[in-house]
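Asks: I've put the structures underneath this note.
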Structure P
Amino acid sequence: MKYAMLIYPRPGSHERLGEEEATALTGEYLALRADARCVGGAHLQPGEMATTVRYGAAENLITDGPYADAKEVLGGYYVLDASDLDAALEFAQRIPAVRLGGAVEIRPLVEIAVETGH
């Protein structure tokens with residue numbers, strides 16, 4: 001089963017780190033990315049870099065910024081191929097954002113079989 005690990009860092013937690021601490025933290029994130037069970041992931045640009053598309057009656061509305069103002073903003077994600085939720089929880093608890101006061105949402109992915117037209 002594949003799980004999305006949606007990482008919500010505590011606002012300001014990474015910005016308060018010194019250069020050496022920030023470098024070590026980046027190493028921790030990269031080590032998790034190197035785990036053989038990790039099949040994808042990325043660090044996202046800040047929410048203010050987002051562009052949001054909403055449905056509109058006459059035409060869709062395109063705005064700068066995230067979908068909604070929130071205390072917690074999605075900062076990155078991993079996709080983990082884990083045997084079960086317990087294995088996903090073990091991985092999620094090692095994500096540095098957790099110990100820095102943030103949160104990680106674990107959500108199973110819907111996997112759809114794709115048929116080839118051969």
Structure Q
Amino acid sequence: MYVTVVENVSAASLMTQIEERTKKGSVFDTDSFTNYRSVKQYGKHRAVNHSEEFARGRVHINGIEGFWSFAKERMAKYHGMSEELFWLYLKEQEFRFNYRNENLLQTLENWLGPDFD
């Protein structure tokens with residue numbers, strides 16, 4: 001999972017992030033938000049229109065919905081956060097989500113090296 005704060009959700013803004021973070025030829029599963037239409041220039045685009053269906057076989061957005069459920073539950077415990085630091089809280093949730101099935105202490109120790117005490 002990779003998350004970032006964007007200034008707006010214009011097609012140009014979203015496509016900039018997609019171009020910077022994905023490989024050409026990737027498969028993109030999205031909802032039917034209009035500003036995702038341009039993603040097809042970077043790979044295969046499969047959209048789910050939630051007013052008609054929640055999934056179409058293996059085409060769904062359950063992964064991102066699962067992340068936001070995970071993140072919102074944890075961030076609610078902070079009882080508010082400053083706008084300037086929101087991106088740090090969001091990146092914390094990204095890290096926790098990506099390593100949720102691992103021992104976080106061991107993961108951090110591995111990253112910091114054997115001299116960390």
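Just so it is clear, none of the values below were taken in a lab; they were calculated from the coordinates. Fair warning: this is a prediction, and the values are worked out from it, not measured in the lab. Cβ atoms are built from the backbone, for glycine too; each structure is taken alone.
Asks: Work out the source of 1.2 here, i.e. which of P, Q gives that when distance in nm of label points 7 Å out along Cα→Cβ at positions 26 and 98 is computed.
Replies: Checking each candidate, the match is Q.
Asks: When percent of Cα pairs over 20 Å apart is calculated for each of the structures P, Q, which structure yields the highest value?
Replies: Biggest value here belongs to Q.
Asks: Here is a follow-up. Of the structures P, Q, report the one carrying the highest value of FRET efficiency 1/(1 + (r/R0)^6) of positions 42 and 58 (r between Cβ atoms, R0 = 25 Å, to 0.05).
Replies: Q
Asks: Now a separate question. Given a value of -12500 for helix-only ellipticity at 222 nm (-39500 (n - 2.57) for each DSSP H run of 4 or more, over all residues; to 500), point me to the structure among P, Q it was derived from.
Replies: Matching structure: Q.
Asks: Something else: Given that relative contact order in percent (Cα under 8 Å, 6 or more apart), derived from a single structure, equals 48, which label among P, Q identifies that structure?
Replies: Considering all the candidates, the number was obtained from P.
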